Structure P
Amino acid sequence: MRTAVIVATSGFSSKLGKMIDVTEEGTLWTLSPTSDLIGNPVVRALHGGAVTAFLELACGVVLARQLDHDSIPRLISMNVQFLASMRLAPVIARPQVRRIGRRVAVAQIEAWQDSPDTVVCAAQCEFLCEFA
């Protein structure tokens, strides 16, 4: 339940919130996209911005939970690697907090559609965590 409260603090929640499912521990995130998120109608590929928002949201919420905070820290930078085109099918992601410093925290995430062995997108996020 706490994850849903944190997700609701994000601006992305109004568009993606109903498409996201999270395990109770927050270890696996699933985006079940609708046709609204298609970026390339010719090949019916998901829009990169929607996928990026999903990855950022997952990393931010996992970090907020680990810091015992009720809102997502401010994003400093994000590096996204799109490794394959993503179809209009569920995208499953596993975010991990890698390091929490005095001011900056780093989280990484990998996403796949068919198998965890076939990563379609990966990202690293740096967040400002002055409250830590």
Structure Q
Amino acid sequence: MADAARLKRLHRVRTLQLGLARADEARARAQLTSETQLAHRICQLVDAVAPVPTAATGAVNLAAAAHFRERLQRSAEAAVNRVRMAEQHAERSGEATRSARRDQNAVEKLIDRRRAEDVRAEMKALEDAPARVPRR
């Protein structure tokens, strides 16, 4: 079994790794939220520039609106791809956090087991110690 100082050091490292994994997961979730909001805003713009039939629509206006709609469509597709990538990163970050937590729990169990062994050893030493004879 590993000595106490080594377990403490390992626990400290695993705790730091867990903190970093949690921070990365929080950043990934924030990025996902940001990308989702951006995609939503782009969809709102696409809906806002949908063609509306009017009597005085000129060819230049129609061409400009078509160009703008086409660029918005490309932006919407890019935003959907960014959202998908952000979701994947958030999932990977969540798995990394769970893995770091499992590692930390394993080290904590080793520490608890070491403490229990130390207590058993002390109890055994007390049981094996000669009985004290009271003085008169």
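Derivation of every value follows stated rules applied to the coordinates shown; laboratory data play no part. As the structure is a computational prediction, the values presented were derived from the model and not from experiment. Cβ atoms are built from the backbone, for glycine too; each structure is taken alone.
General observations
- Structure (P, Q) behind the derived value -6500 of helix-only ellipticity at 222 nm (-39500 (n - 2.57) for each DSSP H run of 4 or more, over all residues; to 500): P
- Test item: distance in nm of label points 7 Å out along Cα→Cβ at positions 44 and 116 calculated as 5.7, pick one of P, Q: Q
- Test item: relative contact order in percent (Cα under 8 Å, 6 or more apart) calculated as 24, pick one of P, Q: P
- For 3.3 (distance in nm of label points 7 Å out along Cα→Cβ at positions 36 and 124, calculated) the corresponding structure among P, Q: P
- Identity of the structure behind 62 (criterion: percent of Cα pairs over 25 Å apart, calculated), options P, Q: Q
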